[in-house]
Structures are given as structure tokens and as C-alpha cells.
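A.B. asks: Structures follow.
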Structure I
Amino acid sequence: MHRHCEILIPATDDVEGAVSAVMAKFNEGTDDREPGAFWDWYVIGGRFAGNKLLAKYDKAKLDAFYDWLHAEKVTVSGLQCGKQELSPPSQREKVDAKWNEMFPSAQADAPCPLFAHSNDQYGRAGNGTLPDDVLKVGDVPERLRMERVIIAGRGYNSESRDWTGELEAKFMLASDAWNGCNHMPVKWDGSLADALAQYRESLSSCKPEYAAQSNPTDDWLAVTVDYHS
């Protein structure tokens, strides 16, 4: 099953490297995996590419776009793997034009993010993401919901005796948790705001210097990740 995760990291030019460092120990396919390992494949963006972009738009306007698709009798493939695929593909130009008319952006010919032609959900040739998949934390739309969130931070560096080590997960929430028998609901509404509030509450008992450097600011990055388990 594919699920949507948002990973919060300090601002960096190497987003892929940072995400890889955070995700590494949760790989189900490694011998030294953590008890909480949860993925066997992931990609930045993927089938959830554009989720933050869509969360910015007014729901009524999105509903109007869906109504237009229905009125125009736009058809999709009967087989679905991730986003729906327009079938026949000749409909893409018309759908993209209407999308750009209703939701204009800096990219005049942006593909409609609702459909599979908007990106490569497997991330091949660096084409797995859409605008806002890597976004400053302060710009993440309130309406965005996810199934897992990871807040990363620096590990302890024994040489400098400071928290300047490798990037690692510091806090994680998931929509449900396996207890060895069944999945249990987690007290979390799926929003970034609630996750940050819970994390910051946990930092309140930490040393002030650690809490200050570990507390995500608006300039940190929120990265959309599609993972499979």
C-alpha cells in the first residue's frame, strides 16, 4: 500500500540526501532495521505529487473543475495505479488548458496535477515531483492531510559534544499503529499543525539549547514522500 508522508528537515540544497538519511533506518529490507520500519520503497512526490498544491485551492473551485470534467465527458483508464490516467491521451491538452484557465500559475502550460501525465510517479529521470512538493514549512496549507509525518533533526556529535551530527528522525506520527495484533488509531488529526504542536510539547522538557535548535521554523522544508509498505 502506498501512503503519503511529509518529512520536515532544516533548509538544505540536498533534499534527496536529507530524505535518504532520515528514511534509511526505517527500511523493511535491511538486517539492522528499526522495530518501527515501515517502507520497502519510496520516492519524493510520486503519486502524492501536487497534494500541497491542491490543498491551497478553494474546495468549491476544485469541485467546479470536477463538474467540468463530468460535463465534458472526460474519460480515464479502467486500470488505475496511483493517479488516474486520461484515456485516450488526446484529452490531455483540453484538460490541461482548462486547469490553467481555472488555476493559473507561473507555469502557463502546467499539467493538471490530478492525473498521471502530470509527473512520473516512480520518479524516473528526476520527474517525480510537482511544484510545492518541497515547500517551506511556513507555506504549507492548513488543509493538507497526510498519513505519516517525520520531523528530523541533527543527532548528537560526541566530538563536538553538541547536536551537530547526522540528520535523523526525532519525532514521528502515523495515522494508525500496529500493536502486534491489530492497528490502533493514533491521537493525531493528520495535519502538520497538530504534529508540530505535539512535537513542540515534547520539546518543552528538553534542554533549552537543544529545543531551540530542534524546533522547526517557517524556513524549514516540508517534503512530500510517497512510500510503499
Structure II
Amino acid sequence: MVSTDSRNVLIFGATGGLATSLAGDFVSRGWKVDLVSRISRSLALETCYSDFLAAGSVRVFTVANSYAEFIADRPYRTYLFTQALFEPKLLVETDAGQIEREIAVGLTDPIRLTRALLLTHPPVPTERRDFAYIGSTSAYSGFKKTAVYCAVKHGLLGFVRAMNDEYTDSETRFWLFSMGTMNTEMGALLVDQEPASFLQPEDVARRIVDSLTAPTNLFEPELVMRRRKIRFKAQ
């Protein structure tokens, strides 16, 4: 079982639709939640978590530019990396700056953060520590107009597999939670699909938190949550 004083989680990319649902689920289970967002999203951060902030249920931190700037002042039981950029368009219509931003936010920063967190607060061999990354069904397939996004998610998949091999003899675990399109601000960019067929972030968050808080030895390092049916809008 996880002791009460170690039920703390650090969530990066805090203003995303899934991150908001994850934070709410952890709070409802009595966990202490710290959130990290870019300062450019600080207004959205206050809006998303106004009730939690008023109740003192969460702490919020901001970084000026890169999430990799963040320095954790203590170890956490669970780390969740939800940050991503998603700007669907053909690769030939994607400028170099956008490519660099998508890769930096979705792949490079999580890798750099993971390294820093492991160095700053080295895992204790007998203590459970979870590093969880938000993937996508794009980690296993390729979809048109999302070449860079797919590359980022494929990269996270390889990273998680490699890290689990590096820490195979410890209680430090690395997870990739991959899901189909959700009913979030990001999902709304897929204008050719019916939102009614999107996954609800609350359902996805519940499944993720169930996995991360389970006291058993069951470990699903790659958990895929797909839509049963994908519906497209009539042309």
C-alpha cells in the first residue's frame, strides 16, 4: 500500500483537458497534486483550477519557456508528463519552427525532465516511483497530417521501453498511456470527425489513475485505450 504522506503527484502540461481531469481524480482520492504549466498559459491555469486553488487542494508552478526549466524541490511518488503540441497539417506545409516546437515539448522536454528528476531525487530501490507519459494511438500507427506528432509519440514509446529495461530491478516504473482522440481542445482540431465519438477525458483519467494507484504488482507499461467506433462528419 502507498502511505498517506507519499501520495503526491507532479503533473506537467497542467492546462490540457486530460491533465485537468487527472488532477481532479487524484484530488478526489486524497492525493497532493502539484501542477506545472508554461507562464503563457497562467490565465488558463487559474481558470481550470479555480476551485482547487481556493480549497488549497493543489499547488501550481509556471516555467517561462521550456518545461525542462522546472526544478522539483522534493521527490514525488508519481510524475505525469501530459504536455504536447498538436497542429495537424501536411508535412510540406509545416515550417521548421513548428517541427522543432512539437518535438521539444512532446519528446525532448520529457526526456530531459526525466533525467533531471532521476538525478536530483534518485530512486530508492525498495520504494515505488512511477513516471507516466501520455502517448496516443499515434504511437502505434501513422496518420496523415500528423507526421511530427506521430514521430513524437513513437519516440515516447521507445523511451518508455528503454527506461523500463534500465530500471528492471527496481520499483521505479515507466508507463505509456495511449488513447484515441478525446473530447478536449486538442481533439476539436480534428474537424472532420464527430465529437460524440471522442473519448471523454474523465474516463481516460480514471483508468490512468486506477493503474497508477493500484497497490498490486500488476504492471501494464503500455496501456492503449481506443475508440470502439470512429465517426466522420457527413460531407
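A.B. asks: Work out which structure the value 27, 20, 19 belongs to, where semi-axes √(5λ) of the Cα gyration tensor in Å was derived from one of I, II.
C.D. replies: Structure of origin is II.
A.B. asks: Okay, next question. So relative contact order in percent (Cα under 8 Å, 6 or more apart), computed for just one structure, reads 35; which one of I, II is that?
C.D. replies: Working through the options, I get structure I.
A.B. asks: 218 is what came out when volume of the Cα convex hull per residue in Å³, for residues 103-182 alone was calculated for one structure; which of I, II is it?
C.D. replies: It was calculated from structure I.
A.B. asks: Now, a different point. Here helix-only ellipticity at 222 nm (-39500 (n - 2.57) for each DSSP H run of 4 or more, over all residues; to 500) has been calculated and equals -10000, so which of I, II was it run on?
C.D. replies: It traces back to II.
The numbers here are math on the coordinates, done by the rules we state, and not lab data. Quantities reported herein were computed from a predicted structural model and do not represent experimental measurements.
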